[in-house]
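Each structure below appears as C-alpha cells.
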Structure P
Amino acid sequence: MKFFTLSLIFVIINLSHLTAQSISVVGTVLNDQTQAPLSNVNVIFNNSGTSTNLNGKFEFVADYGDSVSFAHIGYKPIKMQIKANMLILMQPTSLIGNSIDVSAYRAISGLTPVSFSSLTAEEIKLKYTVQDIPMVLSTEPGVWAYSESGNGTGYSYASIRGFDQSRIAVLFDGVPMNDNESHQVYWVDHGDLLADTKDIQIQRGIGTSLYGSSSFGGSINVRTQISSNSREINFSHGLGNWNTKKYRFKYLSGKDFGEKTSLALRMSTIDSDGYRKEHGSSQRGIFFGLEQQGKMIKNQFRAIIGYENTKLTWDGIAKADIDDFERRRAGNKAYTDDFLQQIYSLNSTAKLSKNLSFRNVSYLVIGKGYYEVFKLSQDYYSYNLDFNDAYDDQTELSMKTDLLRRKWIDNHYYGIVPMLTYNNSDVRFDIGGEFRIYSGDHYGEVTQFSNPQLNAQYSNNWYRYYQYLGKKNIFTGFARILWSPVNQPFAVSIDIQNQNIHWDLNQEIIGHAAGHNLSADWNFLNPRVGMLWDLGDSLSWFVNIGKAQKEPADNQIITADDMFSKPVMAANEVISDLELGMNFSFSNGYAKINGYRILFLNEQLKNINLDQEGEYSYYSADSTTHSGFEYESYFQMNTKTAIAINGAMQMNVFNNGKSLPNSPSTLFNLSVNYDFNERIFLFAHLKRIGGMYIDNINSEDGYINGYGIIDLGAHYSWKSLKISLQINNALNKLYSTYGYGYDYEGYNAFYWPGATRNMFINISYSL
C-alpha cells in the first residue's frame with residue numbers, strides 16, 4: 001500500500017510537470033475587416049505579456065493550458081487558449097458605430113452578407129512593381145485580367161465573374177470612375193496610383209446601393225493614403241525588360257504640420273516599349289492629398305492627375321504564332337492614344353451627435369485627349385472632304401487619299417454624394433444620393449493628305465469632319481438598413497436604390513452627317529436583401545438576393561462618329577442575383593466559400609468585324625447565365641511562412657448552352673510568403689487560368705488552352721534602403737490571354753500573347 005501511494009504521488013508529480021510543459025507560441029493579428037496586420041496589440045498571458053510588431057506578428061513561450069488575451073484600442077478584446085500557431089482576427093468595435101469612413105462603402109466581415117476580398121497596402125507593396133491595377137487585382141478570387149501590351153503596362157482590363165469592367169463599379173476615394181458614355185474604366189490614365197493606395201476592396205455580385213451607380217459583376221473600391229504616423233521622403237527607380245522603367249518621388253508629412261494636419265505628394269513616370277512591338281506607353285502621374293482633422297469634422301482634399309500616351313495595336317496574332325518566341329511579339333503600329341485626366345475631390349465627414357453622422361464626397365473630373373491613326377486610301381465621302389460640293393456622292397466614294405486622323409474627346413463631370421447615417425448598438429441606417437452632371441464634346445480632325453489638292457486647300461491644317469455633344473444627368477437616391485441586434489447571432493441588410501438618368505446626344509450637320517438629335521430617360525429601382533448568421537465563433541453563413549438594371553452605353557445606341565450609323569435604342573440590361581456563402585475561421589487562418597447564380601437579360605456583347613479598329617459594335621445576347629462558386633483561404637503556418645489559396649469555377653453561358661467568349665472556366669491562385677528574417681522577404685505565386693472560347697459559336701479553332709504561370713519575388717531592406725526583385729513567368733511559359741474569332745471567307749482567329757519571362761528590379765531610398 002505504501003508503495004502504491006508513493007507511485008501515485010510520483011505519477012501525479014509527473015502529470016503536473018507535463019501539464020506545465022512549456023510551448024513556443026507564434027502568431028499574427030489581423031484586422032478582421034480588411035485583413036491588414038495590426039501592430040502594437042497587447043498580448044497578455046500568465047501575468048506576462050508582449051505586443052505585435054509592425055507586421056502584426058508575435059512570439060512568446062508559455063505553458064500548456066494557459067490562456068492568452070489580445071487587446072487593442074478600437075477593437076473587441078479576445079481571450080482564448082494558446083496554440084502553437086495562432087491567427088487572430090480582431091473586429092473593430094465601431095462596426096455599426098461611428099466608423100462612417102470605413103464602412104460606408106465597404107463590406108464588413110461578420111456583418112455584411114456579401115462576398116468580398118481586400119488587398120492591404122502591405123499586400124499591394126508585395127505584388128506591385130510597375131503593372132496597371134487590373135493585373136494586381138487578378139490575384140483575387142473571381143478576377144481575371146489581361147493587358148494588350150502583354151506585360152501589364154498600357155491598356156489593361158479586368159473582369160469579375162465574366163462581367164467586363166463596363167459592368168464593374170469603380171471608385172477612387174468615393175469618386176465614380178466608370179466613363180459616363182462607354183461605362184468603361186481607363187486604368188492607363190493613372191499609372192502608379194497603387195503607390196498611394198491604402199487598401200482595395202473587391203465586392204463580387206450586385207454592388208451595394210451606396211455606390212450610387214449600380215454595379216453588376218461587382219465593385220472595386222480604391223482608397224488612397226494621406227495621413228501617416230511619421231514623415232516619409234522616398235525616392236525610387238525601377239528597371240525591367242523591354243525598356244520598362246519607373247521613377248517616383250513620394251512625400252508623406254507625418255507630424256510635420258501638427259497632429260491634425262497631413263499632406264501627401266507623389267510624382268511618377270512609367271515608360272515601357274511593351275512586350276508586343278509597337279505597343280509602348282508613357283504614363284505620368286501626380287497625387288496630392290491634404291487632410292485636416294477637427295473635433296467634429298474631417299476634410300480630405302485630393303488631386304489625382306494622370307497623363308498617358310500609348311501606342312495601341314488592336315490586331316491579335318495567328319494561333320500558330322503563339323508558340324514562336326519572335327513572331328508572337330509582332331504588332332502593327334495602329335494608332336496613338338493621348339489623354340490627360342484630372343480628378344479633384346473633397347471628402348468630408350462630420351459627427352453630428354452620438355448617433356448621427358454625415359458624409360459627403362464632392363468631385364470634379366476633367367479629361368481631354370485623342371487617338372490618332374494614319375489611314376490609307378480613304379474616300380472623300382466618309383470624311384466630308386468635298387468642301388466645295390463639286391462632286392456627286394458616287395464620285396466622292398471613288399476619290400481616295402491617305403490622311404492622318406484624330407478623334408478627340410473633351411469632357412468633364414462633377415457631382416456630390418451626400419449621406420446621412422444614424423446608428424446605435426442594434427441598427428445602422430444610411431440614406432443619401434448622388435447628383436452628377438456630365439458633358440462630353442467629340443470631334444474628328446484630318447490632315448496630312450496625300451492628295452495635293454487637299455493639301456493645298458488646308459495647308460496641313462486640321463479639318464473637322466464630324467462633331468457631336470453628349471450629355472448625361474444622373475440622380476440616384478439610396479437607402480440601407482443594417483440590423484444586427486446585440487447578443488444575437490444574425491444581421492439583416494436591406495438595400496434599395498432608385499436611379500434617374502437623362503441622356504442627350506446632338507450631332508452637328510457637317511457634309512453628309514445626318515445630324516441626329518437623340519434623347520432618352522431611364523428610371524431604375526434596384527433592391528437587394530441579405531442575411532448573415534453566426535453559427536459560433538468560427539463559422540457563419542450568408543445569403544443575399546438582388547436585382548440591378550443599367551442603361552445602354554452610348555456606342556450601343558449609335559456610333560456617332562460614323563455618318564453612316566443609324567441609331568438603334570438598345571434594351572436595358574437587367575440581372576437577378578442569388579448568392580450563398582460560408583466563412584470559417586480557425587486558430588491559424590480562415591476560409592471563405594460562396595456560390596452564385598445570376599440571370600442576365602439583354603447582355604450586350606461585342607460584335608467582331610474586319611473594321612473594328614479597336615472599337616466594336618454590339619448586339620444583344622437576349623438571356624445569359626453567370627453561375628459558379630469562389631473560395632478563398634489563408635494559413636499562417638508560423639511567424640515566417642504564410643500560404644494563401646483562392647480560386648473560382650465559372651459557368652457563363654448563352655441560353656443555348658454555349659460559353660460566353662473570353663470567359664475562363666476556372667481561376668486559381670496560390671501564394672507562399674516567407675519572412676526569412678528582418679531584412680529579407682521572399683514570395684512565390686502560382687496563377688492557373690482555365691481554357692476559354694474566343695467566339696460565340698465555340699469553335700474548336702477558337703479555343704485558348706488553359707495555362708499556369710509562376711511569379712517569384714524578393715524584398716531586401718537595410719535601414720533606409722529597399723531593393724525589390726520580381727520575376728514574372730519564371731518558367732517562360734508561352735500562352736495567350738485573350739482573343740477574337742469570326743467567319744469571313746473561312747474562320748479567322750487572333751490572339752493576344754502574354755509576356756515571356758521578364759524581370760523588374762526596384763530600388764528605393766527613404767530619408
Structure Q
Amino acid sequence: MNRIDALKSKLFKKKREISLERALLYTEAYEKYKDEPVIIKRARATENILNKIEIHIDDDELIVGSRVTKPRSGILSPEMSPYWFLEEIDTIHNRPQDPFYISEKDKAIYRDKLYPYWKGNSLKDYVDEKIPEDVKEGMALGIIKLNQTDKGQGHIIPDFEALIEEGLQAKVDFVKNKLEKEPDNLFLQANLITLKATQNHIRRYERLALEMAQQEIDSTRKEELEVIAKVCGNIAERAPRNFHEAVQLFWLVNICLQYESNASSISSGRFDQYMYPIFKKSIDKGMDLGFMEEILKCLWIKMNEVVLLRSADSAKYFAGFPTGYTIILGGVDRYGKDATNELSLLILDTYKEIKLPQPNLGARVHENSNEYFLQKVAETIKLGTGMPQLFNDDIIIPGFINRGVSLEDARDYAVVGCVELSIPGKTYGLHDIALFNLLRVFELTLKRNYQDVRSFDEFMEILKENISKYIVKMVEGSNIVDKAHADFAPTPLLSTFIHGCLEKGVDVSNGGAKYNFSGVQGIGTANLSDSLYVLKKAVFEEEKLTIEELVDILDNNYENNEFLRQTFINKYPKYGNDVDQVDLLGREILSFYCEEVEKYKNIREGFFQPGSYTVSAHIPLGEQVGATPDGRLAKEQLADGGLSPMVGRDQEGPTAVLKTVSKLDNRLTTNGSLLNVKFNPSSLETREGLKKFIGYIKAFVKLKVQHVQFNIVSADLLRQAQKNPENYKDLVIRVAGYSAIFVDLNEDIQNDIINRTEHTL
C-alpha cells in the first residue's frame with residue numbers, strides 16, 4: 001500500500017471519539033490565572049494547550065500536526081457552553097446525526113470537573129443573560145436562528161500570504177517592538193504569549209521527530225523523520241525556504257488556531273496564489289514535482305482528520321462535519337488578469353486521488369477564465385464529490401465594491417466556510433451569525449393579518465413591514481453575540497494574522513480588522529416565490545378561494561384537500577423554471593430583505609451584509625413552518641441551498657434554473673448565496689457531454705449568477721448506499737456549500753439529496 005492510501009485508510013479505522021484534553025488544559029489555565037484580564041487568560045489557556053497537549057507523528061506522515069492523537073475525534077470547548085454536552089452525554093454515541101463515542105471515565109470527569117467549573121461562567125451564559133425578550137420571541141417563533149452562541153467564532157481567513165513570506169519570528173519581532181512603545185497594551189501582551197507558544201509547539205514536533213528518528217530502524221523512514229525535524233526547527237524561527245516548509249508551517253498554524261477557539265471554518269483562502277511563489281522557487285531549485293504532489297496530498301488528508309463536535313441541534317443545521325478548510329482556486333489577480341497558475345492545476349490533479357470532503361475546493365471563474373483550467377475544473381466536478389464549487393468574479397467583485405471594499409481587495413476575495421465571501425487576511429465578517437426564515441415570516445403574516453388584507457399589494461406591504469420588524473430583532477441579537485465574543489472570547493493568536501489588528505493594537509473581535517461585516521442569511525426564496533404566486537393568482541386574481549379559506553386549509557395541513565394541494569403544486573408555475581411572474585416575486589422580497597439588512601451597523605463599526613444560503617438548515621428550518629400555499633406540508637423541508645428551486649419543482653432544465661437565479665439581484669448577497677444543481681453522471685461521460693458542461697459554466701458566468709455547485713451522482717447509487725452503507729464508506733457527495741460522506745448523513749438529508757431533480761445536458 002502506498003503512503004497516501006495508507007494514510008487515507010487510517011482515517012476511518014477507528015470510531016469517532018471525544019477528547020477532553022483540550023478542555024482540561026484550558027480549564028487548568030483559567031484556574032491558575034483566574035485573576036488576570038480575560039484576554040490574558042485566553043492567551044495563557046492557549047499557551048497551556050500548546051505546551052502540554054499530547055502530540056504524535058504517525059507512520060508515513062510527511063506533514064505533521066494533529067488536534068488529537070486519534071483522527072476524526074472531536075474536542076470540547078465547555079468555556080463556550082457546558083450545557084448541551086451534559087444533556088447529550090449519554091446519547092451522543094447513537095444520535096442520528098454525527099455521533100461520537102465517549103468513555104464512562106471521561107463522562108465522570110466532565111460531570112465532576114468541567115461542567116461544575118463552567119456552569120454559569122460560559123459564553124452561553126453571557127449571551128442568554130443579555131438577549132432581550134423580543135429577540136427571544138423571534139427565535140422561539142422560528143424566524144431568527146442565532147449562531148455562535150455556544151462555540152468559538154471562526155469563519156475567517158488568516159493572512160497566510162504574510163505568514164509564508166515572513167514567518168512567525170517576524171510577527172514576534174513586530175509585537176515586541178510595539179510593546180516597547182505600549183507596554184501596558186494587554187492585547188499585544190496576549191499576542192506575544194500565543195506567538196511564542198506557537199513557536200514552542202512547532203519545536204515540540206522537531207524534538208519528537210528527532211527522538212523517533214533515533215529509534216527508527218528503517219533507513220528511509222529515519223531520513224524522513226530527520227527531514228521533518230529539520231523543517232519544523234526552521235519554520236519555528238524563520239520564514240519557510242521551500243514548498244515543504246511552507247505547507248508544514250501553514251498546517252501547524254492552522255492547528256494552533258484550532259486549539260485557541262475550537263472554531264469552524266478557519267479557511268485557507270487563495271492557496272494557489274500565496275503558495276505559488278515558493279512553489280515556483282522550489283521547482284527552480286530542483287525540488288521534485290512528484291514529492292510536492294505528495295506533500296499536497298498529505299495536507300489534504302490532514303484536513304480530513306479534523307471534525308467538529310457540535311450539539312445535536314447544531315448538527316442538524318451543519319450535518320456531516322463541514323469543518324470549512326475552504327480553498328479557492330483561479331480568479332483574477334489584483335490587476336484584473338486571469339490568475340490561474342501551475343499550482344491551481346496541480347491542486348485539482350491531487351484532489352482527484354484524494355476524493356475526501358476536505359479541502360472544500362472552490363474555483364473562481366470569469367469571462368476570461370483560462371480554458372484549460374475550465375477543462376480541469378469540469379473533469380474534477382465529474383468525479384461526483386461536488387468539488388470544486390464555482391464562484392463568479394463578474395458579479396462578486398462589483399458586489400464588494402458596492403460594500404465599500406477597494407478594487408484591489410475586491411479582486412482578492414476568497415471563500416470562508418461553505419459559500420461565504422470574504423477578503424482574506426483583512427476581514428472579520430461574522431459570516432455565519434444568524435439565519436432569517438423568510439418563509440416563516442410569510443406564514444405568520446398570512447395567519448395573523450389575513451383579515452386585514454383585501455389585495456395582494458396590501459399583503460406584500462404588511463409582509464415587508466413584518467420582515468423589517470424582525471430584522472431589527474435579528475440585528476439586536478447578532479450584536480449581542482458579537483459583543484459576547486469580544487468580551488468573553490477574544491482571539492489574540494488569530495488576530496496576529498488579520499491585517500490591521502497588530503497595527504491598531506486591537507483584537508479582531510473588537511474591530512481590529514480592516515473590514516468588519518456581520519453576515520445574516522435570508523432563507524426561503526424559492527418557497528416564498530411559489531407561495532406568493534399561488535396567493536396572488538388563486539386568491540386575488542382567479543378567486544378560486546378566499547384568503548380565509550386558504551388560511552383554514554393551511555391550518556389543517558391540507559387535510560381532505562389533497563386535490564387542491566396537487567393543483568397548487570402542478571398547475572401553477574414554480575421558481576426555477578424561468579417564469580418571470582414567479583421569479584420576480586422572489587427578487588422583490590429577497591432584494592427588500594437585503595436592502596433592509598444593509599441599513600444597520602454592527603458593534604465594530606462595520607455593516608450588516610446579507611446572504612442567502614442554508615447549508616443543511618433547510619430541513620430544520622422547514623420544521624418551523626406550517627403548510628404553505630406552494631403545496632408544502634407542515635414541517636416539510638424548505639428548498640435546499642438558499643437559491644435552489646424546491647426539490648422536484650424545476651422541470652424546465654438546468655439552464656432555466658440559471659435564468660431564474662439570474663433575475664435576483666445577486667450583487668446584494670455579498671455574504672454569499674448558494675445554488676445546487678444535480679446532473680445525472682451520464683451527462684458528463686463523453687467528451688461532448690463535458691464540452692456541454694463547460695458551456696453551462698460559461699452560461700453561469702454570463703448570466704451573473706454568484707454561485708453554483710453540482711452533484712454528479714445518480715439517485716440509484718445513493719439509494720444503494722442507503723441500503724448498504726458498509727459498502728459506501730468513502731462515497732463523498734455535495735450537501736449544500738460543502739461535501740460530506742454520504743453515509744455520515746441522517747436519512748432526512750440523504751433523502752433530500754436523492755430527491756433533487758436530476759438534470760441532463
For which of the structures P, Q does the calculation of distance in nm of label points 7 Å out along Cα→Cβ at positions 162 and 674 return 3.9? P
Identify the structure, out of P, Q, from whose coordinates mean count of other Cβ atoms within 10 Å over residues 146-153 was calculated to give 23.1. Q
To which of P, Q does the computed value 0.96 (Rg/Rh (Cα atoms, Kirkwood Rh)) belong? Q
From P, Q, which structure was FRET efficiency 1/(1 + (r/R0)^6) of positions 90 and 530 (r between Cβ atoms, R0 = 25 Å, to 0.05) = 0.05 calculated on? Q
Determine which structure produced the value -1500 for helix-only ellipticity at 222 nm (-39500 (n - 2.57) for each DSSP H run of 4 or more, over all residues; to 500), calculated from the coordinates; the candidates are P, Q. P
Top of P, Q by distance in nm of label points 7 Å out along Cα→Cβ at positions 402 and 498, largest first: P
Comparison of P, Q - label where mean count of other Cβ atoms within 10 Å over residues 458-465 is highest: Q
Out of P, Q, choose the structure whose coordinates give relative contact order in percent (Cα under 8 Å, 6 or more apart) equal to 15 when calculated. Q
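No lab work stands behind these numbers, since they all come straight from the coordinates. Treat the numbers as computed from the prediction; the structure is a model and nothing was measured. Cβ atoms are built from the backbone, for glycine too; each structure is taken alone.
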